[in-house]
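Next up: some structures, all given as structure tokens.
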Structure 1
Amino acid sequence: MSVRLVKAPISIAFDRQERESELFLREYHQLSESDDDPIAQWLKRAKGRGETADSDPVLLNLMVELHRKVDALEQLIKNETPQRVALRQSAMIEAIGYGYFKLKEPLLSVDQHYYGRVEMPVHPKHDIAIFFVAEESDLAKITKIHERDEKEWAAYLTARERVLIREMREKNR
């Protein structure tokens, strides 16, 4: 199988889907847009009521991110960490494509279904939840991802392609 992939330094934690599938699905939904933090829910309601029409969207997003950082610091001080499902394996992703990714090491069992959390290196840094199936021992096809996360994945892929094109141009000069 030939899949177009772009080098991307991302890490992933994953586990076979057969184990505790209900827990995986629950976390998947918790990491989704529907279970956003309280400030994001407030912002959605405010946007829905038209209360943000006169606001600068960039400034508003920065304020929301600052609020999240303060919340994260508060959780750290109080020693309150969000509960995540323990995943047995972690690995480095070598390359990504539209709906695919390749691990640096062959850790997957072909045709096995997995659940994973990918650490997205974009602002704001966060984890995205995915379900995937191994097509090769190091190549996986994403089978389930939230729409918002899929758009972010595609945007990151595009950004990585631009970086690599720029590097190739500089190399050829």
Structure 2
Amino acid sequence: MPLLRALSVLLLVATLAGCGFQLRGANSGGLPYKSLYIALPETADVRVWLERYVRSTGGTEIVDDGKQAEATFQQMSDSRQKTILSVNAQGRVREYRLQLSYRFRLVNAKGQEVLAPNEISLTRDITYDDSNVLAKDLEEGLLWRDMNNDLVNQIMRRLAIVKPKDPAQETDE
């Protein structure tokens, strides 16, 4: 019986290795440019998270001047809304919907668009209870934080697939 179990585990590992499966780690999601400028205020949540992710991938340096950067990340819009989703028979709120909509683009040192404007929309629903106001506020804060994390993950995936233009073939527009 232990031999059968060991063989089945070995077969599973061999199958996963053969299909190209690889755990996400520090080397996954590397960006294809040497330097990146993030055109956001230093205290902006998206900037803080994005810097953390870029530094963890290695290979791309965050610079403080857009003129020194090979690519510049620009936020076009950031919209966050909390709307009532449903009410009970007494007219009290039972559920809220949290919506995040974020638009960004990437430009090179010459100001040419490397990545056209992209929009990411995230939605989370949260139940509400008047008797647990503090707990529900904490839960809402955790959901917003989770949405920020999700947003930056999606941004990183989109930035990682961009192919930088060859500077020798670029023309001024």
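Bear in mind that the values in this text are calculations on the coordinates, not laboratory data. The shown structure was predicted, so the numbers you read here are calculated from the model rather than taken from an experiment. Cβ atoms are built from the backbone, for glycine too; each structure is taken alone.
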> For structures 1, 2, which has the highest computed value of FRET efficiency 1/(1 + (r/R0)^6) of positions 79 and 135 (r between Cβ atoms, R0 = 35 Å, to 0.05)?
Replying inline: 2
> Out of 1, 2, which one gives 3.7 for distance in nm of label points 7 Å out along Cα→Cβ at positions 15 and 95 as computed from the coordinates?
Replying inline: 2
>> Going by distance in nm of label points 7 Å out along Cα→Cβ at positions 31 and 111, which of structures 1, 2 comes out largest?
In response: 1
> Comparing Kirkwood radius over Cα pairs in Å across 1, 2, which is largest?
Replying inline: 2
>> I have 3.7 for distance in nm of label points 7 Å out along Cα→Cβ at positions 103 and 127, calculated from one of the structures 1, 2. Which structure is it?
In response: 2
> Here relative contact order in percent (Cα under 8 Å, 6 or more apart) has been calculated and equals 19, so which of 1, 2 was it run on?
Replying inline: 2
> If mean count of other Cβ atoms within 10 Å over residues 55-62 is computed to be 11.1, which of 1, 2 is the source?
Replying inline: 1
